[in-house]
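Pasting the structures in now, so scroll down.
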Structure 1
Amino acid sequence: MSVYDKYELVIGLETHVQLSTKSKAFCADAITFGQEPNTQISTISLAYPGTLPQVNKKQIEYAVRLGVAVGCEINLENHFDRKNYFYADLPKGFQTTQDARPICVGGYVPVRVENYEKNIRLNRIHMEEDAGKSIHDLSPRHSFIDLNRAGTPLLEIVSEPDFRSAEEVEAYMTALRQLVRYLDISDGNMEQGSLRCDVNVSVRLKGAEEYGQRCEVKNLNSMRFARKAINFEFKRQVDLIEAGGKVQQNTLHFDPATGVTSPLRSKENAHDYRYFPEPDLPPIKLTKAYVTDIATNLPPLPYVLYDRFTTGFQLSDYDAKLITEERDTALLFQALAKATKSYKATVNLVINKIMPYIKEHSISAKDFPISVLQLSAFIQLLEDGKVSNSMAYQRLFPALLKSPNTPPLQLAEQLNLLQSDDADLLEKLIDDIIAQNPDKVKAYRNGKKGLLGFFMGQLMRASKGKADPKKANQLMVEKLK
């Protein structure tokens, strides 16, 4: 038994979601990603004396939308606070955030990890703004500041310390990314910093109730890095305790190149930030009707659709996960399944044809050129055995993409793809094939039943793919006897 097996990993997350509003949290500056440094700024985001902030209504709406989706209690009256600290890329010298009375309290995020499910409890969700960006790799002697990001609206989602493995953290971050995209409040792009997390890691002996001293690893914008940082910290803290030392509460930096954490500063506590109410912004006062209206208009949530697809539509776990990754793909499948009732044929079409097409053309499933009505008619041709699967996928579907308003049956007739159930024609073709292959017929009758595939291949070639496979197979077996 390894010494590490004696210890339990305990993790809490602080996740920052950058909202997809058109302007910043407290002024009208744009927030388009990838612009030239210091081009999306104003006297307000630069904190010029005498300037006053204004609340972004969309930030409030998006916060309520997320809070309702994860079962939070919405504080109808909440307010902003000043969090005081100095960074070179924080022009005001403080961050406008929420402390004493955040907009959302409680709630949970359901996650699925391999063979079990778990609810990760949330402590709170609050609104705040982002800082700018310090750039240290453009010059050996100087650091540069880009303030385009300063003032960008964020939601910070603070979990309870409910995680017990890096795998649970990854499942949670994946679920959050999926959720904010379903809710259309963020693109959830970790590479561009739209979703990043601070990971609070501690260890304790298995069975212990008291939490160990935690260390916070800052600004992890990749799940691969988060997993490495968590696993490194677990080993580092256990090694330290086993050597007779004590874990010090620190804020840590993770170096992706080495896979090692290093101290940035001693961990601040709330009193170090000298929180106090923001005097330039009035309290936010919401009505129950406002919250109810947002709750009523929420889109279907990913885990609700997953359960519906696996239970009501009898999809496999793999298929349900795949088609619920993106909201519009899941909604397209749902619409098709209701229109056709042929769930397996529908999910095969979505996974094998529609998803590759929308990925190749960088579009959403809602912009797929073939309507639900036309797609359901296509599926019905397959289910009725009028067109073979291979001909439908190889020839009919490409033709439908070129002529999306032409009925699939009409296209199948034009392309001469309709399967034949003419027993006399099939019998003649089979008789010809048997007559042309006496050696193989003899081998089949002597026990080489695998040759049936050869005969069926010859038949499909002779019929140009138009033979009904089921009827043709029955007739072929009878003839070969």
Structure 2
Amino acid sequence: MKYFSENYGVLLNYIGGNYIEASSSRYLQSFDPGLGKVIAEVPISSKEDVDKAVSSALEAFNKWSNLPILDRLQYLVKLKIIIEERIDDLVFMISQNVGKTVREGRGEIQRTIEAIDSALGIPHLFMTVRKIMNIVKAEPEIDMEMVREPIGVFAIISPFNFPIMIPMWFIPMAVTLGNTVVVKPSELDPVPITFFMRLFKEAGYPDGVVNLVNGDASTSQYLIDHKDVAGVAFVGSTPVAEKIYSSACSRGKRALCQAGAKNPVILMPDAVPEPSIENIVSGFFDMAGQRCLAPGLLITVGEAYEKFKHLIIERVKKIKVGYQLLNETGIGPLASLRGREKVVKMINRALEEGAEILLDGQGYRVEEKYSRGFYLGPTVLDNVTPDMEIAHEEVFGPVMPIIRASTFEEALEIANSRQYGNTGTIYTSSGKWAREFARRMNAGNIAVNMAVAQPNQFFPFPGRRKSFYGVLHGQIDALDFFTDRKVIMQRWW
């Protein structure tokens, strides 16, 4: 690997096709969470830095947006080829800086490539453009057509858990449709996406089409406030999504904000045991539970509790917690010490409220050389009730709270009482229960016998209630988000 390193020093911004130092003298630390060791210094970019990035993007937009779309697609094809050549560097940087396993890092890059594949189909999506001849009978007739046009500069503000994949949900669509972008990654783990910027240069993208500024919430706010930013795409927690959506819309900008979740899983007594247990456990504990689509609450129905509880515990006990770059590791550390502390506090509050520990991950021990890492073993909580904090708030950690319900109706009521609406899952062998659940579960993504309802890139990424703010959703709805319609009416004398 050419670029993977034990320390990346002070990270640079990427503006106008070049890596440049931020003007700010304030820095944050970015860690290898498995070692508890600093591997990079992250500049908190100033308003001046943001101005430079937006100005670069705006200048590039004027020429880039007039390039034929098939020409813009050629850059995307080159980018895909280059990503495939750099997979090992990308995967190991993701694993190192986020704390996810190498297997999970490869999964992220595969999803990134799928996002590019989806964007390559944009010309076919444009076939929805309409032109109608002789729409108004007159002398002479009037023709009417609708075209789509790129809008301008978009800010992409991304979370820590998928540092490359989530920005790449938006970048391929945005730039191929003729826009330019400024990315603001999470300050926790910006190493992978900062490195990734060089791939746009290698693919030949003109300077300024894609830019990046490192920083914290203040940097994000500078972007949202900037008069030349036309829209904001955000993925992250619900409180931040609410703030960004309100701030952007009040300034007349487009906003697409995908937010937090508390995804319920209903386990029916007729579920097929072995594959269901395997799937449920991986859903709750892969990536140490740090996914917005991860299950957040297990609701057992009737006899399912006694039938599956022991099987679940025995399978969870087999999970190997360890350093994320080791092949034998099942789940790695949490991405930050603050994140670990938050999860532990939620576990302890659940115990104070009356929950019981079936499996305690707080006492999990790793090898001495990794002892400074942010590890937390899988935790399973029993006797959870719907009113407990841990039953209705997002944990974002390796925790499985279990609620017992007597009937399907009771389970569905509990599932729908959450304030979020990302996903809902049912495990059953009954077509009746699966259909009822799919029809009545109030969530944007529904899964039957699968823990994580992750739609492919050529589907929208719907979310409801406090899991989403906006009108247009991510992925395929990006066509409408990143373009504006124009109706042209013509009469020739």
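Readers should treat all values here as calculations from the given coordinates under stated rules, not as data from a laboratory. All values derive from a computational prediction rather than experimental measurement. Cβ atoms are built from the backbone, for glycine too; each structure is taken alone.
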**Report entry** Among 1, 2, which structure scores highest (criterion: mean count of other Cβ atoms within 10 Å over residues 113-120)
**Finding:** 2
**Report entry** Per distance in nm of label points 7 Å out along Cα→Cβ at positions 217 and 257, the highest-valued of structures 1, 2
**Finding:** 1
Query raised in the report: Quick one: relative contact order in percent (Cα under 8 Å, 6 or more apart) came out at 14 when computed from one of 1, 2, so which one is it?
Result: 1
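Thinking only about distance in nm of label points 7 Å out along Cα→Cβ at positions 289 and 313, which of 1, 2 has the largest value? Write out the running numbers ahead of the final one.
On the way: 1: 3.7; 2: 1.8.
By distance in nm of label points 7 Å out along Cα→Cβ at positions 289 and 313, the leading structure of 1, 2 is 1.
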**Report entry** Winner on mean count of other Cβ atoms within 10 Å over residues 65-72 once structures 1, 2 are ranked, highest first
**Finding:** 1
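When mean projected area of the Cα convex hull in nm² is calculated, the result is 25.2; to which of the structures 1, 2 does this value belong? Don't jump to the answer; show the numbers that get you there.
Details: 1: 33.0; 2: 25.2.
The structure behind it is 2.
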